[in-house]
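Readers should treat all values here as calculations from the given coordinates under stated rules, not as data from a laboratory. A quick note: this is a predicted structure, and the numbers were derived from the prediction, not measured.
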Structure 1
Amino acid sequence: MAYQLRQVSLPLLPSGASDIRILHFSDLHLTPARKGEIAVIKGWAKLKPDLVISTGDFLAHREAVGVALSALDELLDIPGLYVYGSNDYYAPKFKNPLSYLKKDSGERNLGEKFGIEEFDRELQNRGWINLNNKRSSISINGVTIDVRGTDDAHLELDEYERVAGKKDEELSIGVTHAPYARVLDAMAQDEIDLIFAGHTHGGQVRMPWFGGSRSLTTNCDLPNWRSRGLTKIDNEPYLNVSAGMGYSPFAPFRIFCPSEVSLINLTAS
């Protein structure tokens with residue numbers, strides 16, 4: 001399976017601190033049949049990240065829990081943070097692809113409900129931190145990081161008020177699946193340094209445009225120009241949106257929008 005490794009460096013660490021390599025992935029949408037994607041995921045440990053962040057939608061099949069845990073096995077030996085997306089709670093269901101181009105009405109066409117408890121228990125047993133409407137801290141290479149996240153805003157499960165407050169460490173990271181404005185604005189108000197999100201698939205179908213390509217949708221209220229990669233507005237936090245690795249089994253294509261994983265190298269300022 002071909003995929004793009006999106007790499008960038010950010011000078012966000014205190015003076016004299018050692019670099020921190022963050023592997024950010026999202027939207028795996030795993031099924032037992034995705035052998036190529038599973039093989040790719042198994043190879044990510046060779047990138048030698050210091051911290052792994054997943055912004056949700058691990059699953060796309062009722063029998064994908066064991067598949068995901070096997071694919072992630074080596075990465076689970078590395079400190080990790082994660083939140084969930086709607087596809088971790090509900091099985092994918094056929095939808096008219098053109099509906100994604102319409103204004104979001106707030107209605108959700110959800111499939112069969114998954115039991116996420118086993119998967120969540122195994123991730124935490126391996127040491128990864130669940131940030132679904134939770135806040136914690138983690139020490140990486142001698143730097144203590146304030147970390148917080150929300151559950152899926154697309155399903156209106158986000159409760160940022162439970163984790164709100166100014167950062168209490170030199171570096172702060174926010175994690176959310178769907179980058180809705182209400183979540184990003186709340187994190188900006190608390191002066192978070194760097195936010196990780198997924199959900200958009202980078203548009204999944206992009207049109208050729210001057211100097212590259214342009215997404216037609218983000219499937220939320222994020223502006224299309226921020227649908228993938230690292231962006232920043234004025235004094236707001238950096239936002240890294242992963243275009244993701246997979247797709248719904250009912251929409252098995254990506255056009256001008258390759259699968260991707262991000263490697264963010266944090267350096268001393």
Structure 2
Amino acid sequence: MKNEKVIAIIPARSGSKQVPKKNIIDLGGHPLIAYSIVAAKMSKIISRVIVSTDSKEIARLAKKYGAEVPFLRPKQFAKGSSPDIEFIQHALAWLQAKEHYQPEYLVHLRPGTPLRKPELIDEAINKILKSDEATALRSAHELRESPHKFFEMKNGFFTGLFPEDQRPDYHNLPRQAFRAAYHPNGYVDVIKTKTVKKMGVMHGPKIIPFITPFVFELDAAVDLEYIKFDLARGTYAIYEFLKKTHS
């Protein structure tokens with residue numbers, strides 16, 4: 001059942017150095033952002049789908065695929081260095097000022113993670129709806145290797161990331177010697193408005209983990225080929241919906 005307290009927010013700024021026009025790049029005959037919009041619209045809980053963008057072109061495409069674009073994001077909140085909290089705060093302030101409305105939950109869907117299952121989005125929302133204690137929910141998948149096995153470079157040499165680990169050559173220990181670690185993947189994050197307003201942050205200290213299957217994220221041009229391969233080999237209800245409604 002649609003819940004007026006729950007809306008989706010999809011960020012889509014125009015500038016992208018690694019992947020030019022990333023948010024509207026073609027994937028299976030549709031712009032990348034369309035997949036996040038359709039996933040949100042197929043949710044049984046999300047009541048509205050809002051795209052926050054500084055681009056009129058992105059706004060036009062977002063509306064074509066069924067999203068609301070009630071405002072254009074100010075350029076100062078759409079820089080490469082702009083933290084996500086800024087577009088969230090801007091959207092909440094606009095909704096309060098123009099509509100006298102505040103959602104309790106913002107379902108944050110990043111366009112760079114396009115291949116989602118709407119039922120998993122709803123599962124994540126239901127999980128946080130049951131928790132008064134949580135400050136947010138974030139999705140992640142388990143890393144194949146622990147960060148304890150990673151390196152950084154200092155003074156021309158590799159050095160481990162965890163100098164406090166006193167085990168000799170700890171980065172060469174088997175994977176089973178370390179606790180599981182998780183990579184936030186943008187599949188579905190759920191933000192509480194009260195966390196943003198009271199703490200000035202998106203997620204806060206008590207984040208519900210929502211573990212998803214491994215997913216590809218579009219951070220570099222080569223990632224698009226992996227995402228296309230994944231789309232071709234899998235069955236995604238959002239893609240079938242796009243083909244039926246926007247062929």
Structure 3
Amino acid sequence: MNVLHSNIFGKGKKNFIILHGFLGMGDNWKTHGKNLAEKGYCVHLIDQRNHGRSFWSSDFSYPFMVEDLLVYMNHNQITSAILLGHSMGGKTAMNFALKYPKFVSHLIIADISPKYYGPHHQKILKGLASLDFEVIQSRKDAEDQLSLYVTDFATRQFLLKNLYRIEGCKFSLRINLDVLKNSGDAIGEAINTDKIFNNPTLFMIGANSGYVDKSFDYKMIVSFFPKAEILEIKEVGHWLHAEKPELFFNHLISWIN
């Protein structure tokens with residue numbers, strides 16, 4: 001049975017699991033992971049399937065990712081954890097908490113709601129698919145090619161964390177692009193269950209993001225997570241944990257405490 005790859009920081013008795021977003025990896029959360037370890041947690045930065053150093057599979061949906069997390073927790077003898085998920089990772093975390101609530105003491109969701117999201121990464125995926133590793137000889141070559149599709153510098157840097165050298169001067173991507181480029185509906189899928197999660201829950205929303213709508217999404221959030229607190233962080237977008245990391249971390253720790 002495949003077990004997800006993770007980086008683990010700290011040796012505290014309380015487990016803290018973090019799930020990254022689409023096209024990301026656990027390493028995106030390394031700074032927060034180390035900071036949480038200093039607060040006494042054992043932090044698990046997980047690579048979800050088809051991402052980072054975890055296994056590749058043609059099966060890609062939230063039901064599969066939920067079971068991946070259960071296998072990981074059982075493998076590591078974790079019976080309860082604080083669970084944080086960003087974007088796609090937030091959807092995995094919501095689905096997991098609703099199906100296996102006894103494994104989740106606290107749930108933290110970063111800038112995503114339970115609703116359906118239509119495919120919206122097509123240009124990014126097209127840019128990644130355009131990378132010809134028979135021609136590309138350096139990271140700069142890859143960035144120059146990707147810039148034709150992705151104009152935002154920070155987004156390009158985020159995506160290029162997937163770049164790695166496989167032999168000599170030859171590069172590849174850690175993500176399973178062949179599967180992920182056709183996964184728009186799967187990662188946008190709405191939460192669909194009659195179950196609720198009754199443990200403490202925090203939704204952290206980027207005020208400039210546009211991913212979560214106050215008038216519609218807040219009611220849906222509370223319908224699945226009756227104890228949810230919703231915190232809007234000003235002057236940040238979808239990558240709120242990276243745009244203002246200190247502010248994000250302070251809010252996180254304050255709520256947990």
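Have a look at 1, 2, 3 and say which one yields -8500 for helix-only ellipticity at 222 nm (-39500 (n - 2.57) for each DSSP H run of 4 or more, over all residues; to 500), as calculated. Source structure for this number: 2. When relative contact order in percent (Cα under 8 Å, 6 or more apart) is calculated for each of 1, 2, 3, the greatest value falls to 1.
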